[in-house]
Structure I
Amino acid sequence: MQNNRPLTVRELARYLSGRINNDPNLKQITIEGEISNFTLHQSGHIYFSLKEEDTSIRAVLFRGYRQNLDFLPANGMKVIVVGDVNIYEKTNNIQIYVQRMFQSGLGDIYLQFEQLKAKLSKEGLFDPIHKKAIPSYPSSIGVVTSPTGAALQDLRNVISRRYPLVDITVYPTTVQGESAASDIIASLKKADEGHHDTILLIRGGGSVEDLYVFNNESIARTIFSMNTPVVTGIGHEIDFTIADFVADFRAPTPSAAAEVSVPDIKDIMTYLMEAETTLSSRMKNIIDSYSEKAERYRKEFTRTLQYNLNDTENELMRRKITLDHLMEIIFMNMNNRIQSTVSRLKAANPLEIISRGYAKITDSTEHNITSIEQVDVGDCIRINISDGYLDATITDKEAINGKADI
């Protein structure tokens, strides 16, 4: 802060505000004093001073925290307040922002609460790592509460409206009085053995003394040791108990505990309808996509098949032309061979030879006579010519060499 120029008022206010507002020793401090300058503002906030002899500090209790009061503050009343010390920059006034206020006789109760809270916190009973998840869609819920309190009826109404599918089992217990702590512990243990998805520990609103049983150390340790997730809904929104800190989930009221423990069937129906719409849309997109692919494949296949058919048809046509040409050549060759054979056969046909002036001679047994040695003079022969035959008798024979055998 040291420099060569003077500070502005705003700079000083910001500096003091930063130092005071960020000092952990001034958070959640407990102060005892007498109320003076008490003002109940039309906004619902309470403005007053806490004084001791000739010393005082300004204080404010905002409307939200005022609802936790079970008495009406007044000037001259001795009280114990719990809150944070801050500085109000506009006026540079230091004041305490009160969150809880007790008549001096109740101060010991709050101190006991803070001591137990610090002890269990140090042991790790409040650590988030130990918190069990609350099931989103429970089928069975155990409720530890007074069977005659309005809190149970409120809870039933909320659950029947939001999620009537869940089964509710009530474990009756007293919630205030000398036996309340032991009753609550016994009911919690019994509920933990009931195989529920969630257990609700609830109680309607009341004074600090009415709710004090839920600051019991044994109850806190019982909740911590349970296998079933525990939801608390004790008192009003501004009421905090040790049971709330150790529970797996703290709801501000019994009705709120019911709401966080079950889903809203309307939300489920909305989700299912949206899921159905989304699923239908996705299925349609998938079907359209596959239909487009199928049509594309069909066209490609048809085009390919047509190309193949055209190629095959052209190949067949080429092969037909080649085959026709080969067949023509084969037929021509065969015809030439046949003609040649016919010519040879025709040339070798005796009748053809006879037609040219030659004759066929056979003996009486119709054996061909090809030599004069086969006949003798006086033998009968038949001479076949082109238009008939002649019968003759051998009267002479002569060899072509000029000799004759008579």
Structure II
Amino acid sequence: MGVLFFIAWGLLVLGLFGLLTSTVFLVLASAGVMRFRRQAREQRAAPAAGPFLPMVSLLKPLHGAEPGLEQHLRGFFEQDYPQYEVLFCARTEADAGLQIARRLAEEYPHISTKIVTSGEPWAANAKACSLVKMADVAASDIWVISDSDVQVTPEYLRAVISPFRDAQVGAVTCLYRGVAAEGGLWSMLEAVGMSVEMSSGVVIANLLEGMQFMLGPTMAVRRGCVNQMGGFGTLGVYCADDFVLGNCVAAQGSTVVLSGHVIDHIVLNESFADSIKHQVRWMKSTRFSRPKGHFGTCLTFATPFGLLALAGALLLGMPWLGVGALVFSVAGRMLQAWLVGGLVVKERALWRTMLLFPLRDLMGLFFWAMSYTGRRILWRGEVYELQAEGVMRKVQQPAAFRE
């Protein structure tokens, strides 16, 4: 028997093994979807027990004026909520994002608005520096932190705050659907990854161990929990501040709740290069924050293993087995897209999501492999080096860096 024979069998066995592990992942995702929907129904039923509408502070870190920022921020001024304030922070008074925030504050004078600046970041994570400044002037004991590239509906605050009715709840976070605002294949593929791949992992984590982390687009937390961990300044050395914040709240013995309310996360990367850089950066961050879990991620993909099985089966003269393996892998990913995209994040173009997700699943393995190519990431035009436990430090020679 030649070397090619053993290679072919190796490809076939590896492909079939990967299809087995990815199918287990699909089964877990299905159970996670059911649990998410049950919890969402319970959260929607909670207001029947009586109103729970405490004062809330919305914390919005800004850095420049990305496309659509005014529309994204406007939604936070139009909340169906009786008493809340909106806080903005950027590095300088001249920040273009702050100029938009000021115009909106004048347009909505009935909403209490505070604008502060952080100056040049004193820590690697500039967002954490902004949160420290906003926390200093926040008037309420419940803080809702959200990124600048998200879009929300008027019921957002009511939904996010509702779980805090339980005094044991220390933090609440939201899933999000990716929205390719400008269209384009690469933006749509990145959006599908957010809606299906990312959400699948979250509902499985919620199923198996409960929420022990948060998601950056929405992090609602009690002031007392932040004070107990030493303030937002403790997040300054970490890349994945959302993961660390949720971890700290859970470690205190408080509950982190996954809200049943889903928001829009706008994909701003239109080009192939920008989209790849963003997704590899996210993968690298996960690799250093959760190294063991990230390593096992390679076994959750299906389409790449379907192709491996196809290649091995063709070399062995078993084309129908190979074709069947590939069809099985694609069908499984389409089913996953229907379950998570349709029943959890409520994708508006579900059929498109189902058709694109097998391709995004194939790309996912590539991004996973790329996450092991180095320690450096590019974030908002600056270069950082990732270290153990997701700690990062700024690198002083960005011109020499190519991600």
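The numbers here are math on the coordinates, done by the rules we state, and not lab data. Everything quoted here is computed from the prediction, not taken from an experiment. Cβ atoms are built from the backbone, for glycine too; each structure is taken alone.
Worth a mention:
- Computed 22 for relative contact order in percent (Cα under 8 Å, 6 or more apart) - originating structure among I, II: II
- Value 39, 24, 19, calculated as semi-axes √(5λ) of the Cα gyration tensor in Å, assigned to which of I, II: II
- Top of I, II by distance in nm of label points 7 Å out along Cα→Cβ at positions 206 and 222, largest first: II
- Between structures I, II, the calculation of mean count of other Cβ atoms within 10 Å over residues 126-133 yields its largest number for II.
- Among I, II, which structure scores highest (criterion: distance in nm of label points 7 Å out along Cα→Cβ at positions 102 and 246): II
- FRET efficiency 1/(1 + (r/R0)^6) of positions 198 and 318 (r between Cβ atoms, R0 = 41 Å, to 0.05) - highest-scoring structure of I, II: II
- Set I, II, criterion mean count of other Cβ atoms within 10 Å over residues 78-85: the highest-scoring structure is I.
- Parent structure of the calculated result 7.7, given that distance in nm of label points 7 Å out along Cα→Cβ at positions 46 and 294 is the read-out and I, II the choices: I
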